[in-house]
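Any read-out appearing in this document is the output of simple, stated calculations on the displayed coordinates, not a laboratory observation. If you're wondering where the values come from, they're calculated on a predicted model, not measured in any experiment. Cβ atoms are built from the backbone, for glycine too; each structure is taken alone.
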Structure I
Amino acid sequence: MDSLNRNALELADEALDFAEELDVGARELDTGATVIDFGHEFDGGVEAGLLLAEMQTAGLATVQSRMGEVAGTPRQQVELTTDHPALALLCSQKSSWEVSTDDFEGLGSGPARALVAEEDEFARVGYEDVSEFAVLAVESDDYPTDAVAEQVADLAGVEPSSVFLLAVPTASVAGSVSVAARAAEMATFRLAELGYDPLDVVSVSGTAPVAPVAGDEETAIARTNDALAYGGRVHLTVREEFDRFGEIVSTANDEYGTHFAEIFESVDWDFYEVDESVFAPAQATIDVVGGDTHVVGECDEDLLAESFGR
């Protein structure tokens, strides 16, 4: 497999080449790092969000939008499909890098994680990237600084000038779109956390509605997580049976039926105090190759309509 970061770098070049059409911008920091702006000073849009999700999955997933419904009303959906779920979803797209400096707080996702490769999933998959470039999407309502680029460079083992930061606030069109592309990743991660070998997941497709852009970052984070937990649908093809398939969906958690705004408020918006099992899609179909089909979970479109302010 080629380097995940080199794959993503080709897509970053595409974003730079078509920046005007995508309504994204680029800035070179004093360190030489490149920041591609998907929603801070530029509006971005649906196509920008789809390309961002492709970069987060290192080009190993097909990401597209389509029209669907939520509670009987038209609503845009994002669909992601990959035949490389372990690499694309667990080793790249998963949003788990806590980016923290004196003047910045954000959450990182994307292939730069594979250069550090200290999270459990890298041992499970048996993958560690080697590249002179690091591509990291940074979700925050603040614009990344030189200190952020230096921290990423230090942990990833590259020069700061070789760091590409994909800056996106959740409260943006691209933010809503890229988060809606996470349903497949959530299901795959839940399976791995429950003890299933991620290399036995053959292919995954996921879809979720795009949450309306909120006026602040906290509301946006809550809405986009509601979109996944109450409207996210996933199909998985796997090699082996498992007696815990029912636990990969949000209905398996005691918090099911509660808006994420309430869940986050109960822990003073300290996301790391929230049980990871709440971050799961609403419904899943699992086809075991040569075996049975399992259908688990359910959607709650009425709750989702409330979350979306309808």
Structure II
Amino acid sequence: MTARLQVVRAGALTTVQDAGRAGYAHLGVPRAGALDAPARELANRLAGNPPDAAVLETTLTGCAVRPTEAVTAVVGGAPCRVTVDGRPAPWGAPVLVPAGAVLEAHPAQHGVRSYLAFGGGLCPEPVLGSRSADLLSGLGPAPLRDGDALPLGAPTGRTPVPGADTAPWPGIPGSLVLPVRPGPRHDWFTPAALRTLATAGYRASPHSNRIGLRTEGPALERARHGELPSEGVVLGSVQVPPDGRPVIFLNDHPTTGGYPVIGVVPEQSLAAAAQAAPGTALRFTLPAPLSG
């Protein structure tokens, strides 16, 4: 019988995520995948998995699961309290979870998203080559609900040694500074708007999600008005909707959009953006020609 992971407490939003399904944007399929890719990769490495194995991604409130067979697990990403059957367990390091015991990742103490990796990885049926849940298109496994069960794969690498296998985890920044490269429609905005983007302070909005990090702050004034035909948008695009507040597209973003893209945040900066809790201070840095 295949080992399974039973969901005791699903939390606010817990999804299965791997490296995502790249290469399907021309079909309107977003990439999906773990928003904090370095956290997913490190959790998998400590669990003895390939870096792209499927893990659980929690949102703010954590989750609790019970394996039907003993399994090595790692909880990383956003720091949180970890327990096994109510007893303290290490965060950010391998822990052996006995069969029938409850592993709980408690609410995030800093940041937004914690990652739970299990020896052998999670093995729901792949869709277009990925086990990731995509909240925009609905592809992949649905967000977890209490009582769900997920199949676990058989460990294939070296078995980690709890208490011995450790690695430094990057900290969750208290504020964000995001570089922005010129976008295809930065000329749709006034010079004053470009200066505002380069100098003003913003905050992460509580309305952010896996599709995009919404911001609160000064509106950006457009130099051109009217409709923009829908065009392709990429991961990290900084789109400006009618309210003028920038939105940074994350992994579940639509592959086309009709609002102007003023710039693009490089992919390597997006993991920090994915861990920005509501209210986190945020600034953009722009090249001199773009900032006017």
Structure III
Amino acid sequence: MIDVLNLTKRYGENTVVDGLTFTVRAGAVTGFLGPNGAGKSTTMRMMLGLTRPDEGSARIGGHAYHELRYPARHVGAQLETSAPHRSLTAAHHLLWLAQSNRIDRRRVGEVLEMVGLTDVARRQVGTFSLGMGQRLGLAAALLGDPPVLVLDEPVNGLDAEGIRWLRELLRAMAAEGRTVLVSSHLMAEMSMVADHLIVIDHGQLLADTSMSDFIQRHGRTYVRVRTAEPGLLGRELERKGASLTLAPDGSLEVGGMSAAEINRLAAAGGLPLDELSTHTGSLEDVFLGLVGKGGRNTRV
């Protein structure tokens, strides 16, 4: 597990991470969400010993990162700010990491094949595209076959095929019982891969909950109704206590009543329905609504 306890980081008078406490558990993909400047990258850097906290601690498997003798065998990390030396080839970069962590050099070829870089193993890193660089970073994270993965915006630069491959890889690693923490600003992608969410804003914890509970608890659920008589149906729905919103396409968005109840009401009044469907807000809708409330006073 990754245990973060009262983690705090200040730069001058600016508190970037403010008393943050949470646990990332094994066997699930945990999404780490927050708007730009929320403190996600700083938190990850403190987890990995790259930034010293002013207060609190971050421990991986019960140990601070600097206590790990061969860290790549315990934690696979990819941060946006990390980059290999541009004059090294992909293979030499990974070989150096393998040797410094007492990892069998045969693992270099294995991870290059896993990320689809075997054909460019002898090319200098400085000639790589953004997507190729991302794949190399993932290869480095996977090199030690670690039980914990910490990835900051890993899909940046990947094409659709690469994003799908990464999604399947992360879910497979979680299914093996590993701990997977992923930061991303792509909400649609996060909704397809994450089981659990940790949401922060202004360096403070807003939510620590499962994906399904987060959306169900904070998302707007409504029934979309399309009929030739929206005014008449709308009056009947309001009389029964439903809330109505007229959508730009002329349909009604009905809150406070189920689709079955609306169907029975329309049938009793002889009103034919052209559409009757239930909708729940997307992860993006719920996330934007939550952080828009002002994170310092909101905890869910």
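Out of I, II, III, which one gives 4, 14, 17, 19, 19, 15, 8, 3, 1, 0 for P(r) over Cα pairs in 5 Å bins from 0, in percent, for residues 38-109 alone as computed from the coordinates?
Values: I: 4, 14, 17, 19, 19, 15, 8, 3, 1, 0; II: 4, 19, 28, 28, 18, 4; III: 3, 14, 21, 22, 18, 13, 6, 2, 0.
That value comes from structure I.
Output the label of whichever structure in I, II, III has the greatest value of mean count of other Cβ atoms within 10 Å over residues 102-109. Kindly include the intermediate steps, with their values, before the conclusion.
Details: I: 16.9; II: 19.8; III: 14.2.
For this comparison of mean count of other Cβ atoms within 10 Å over residues 102-109, the top structure is II.
One of I, II, III was used to compute Rg and Dmax of the Cα atoms in Å, and the result was 23.9, 77. Which label is that?
Values: I: 18.1, 56; II: 20.0, 64; III: 23.9, 77.
Derived from III, not from the others.
Taking 5.4 as the value of distance in nm of label points 7 Å out along Cα→Cβ at positions 166 and 222 derived from one of the structures shown (I, II, III), identify that structure. Each step should come with its number before you reach the end.
Values: I: 2.8; II: 5.4; III: 3.3.
Source structure: II.
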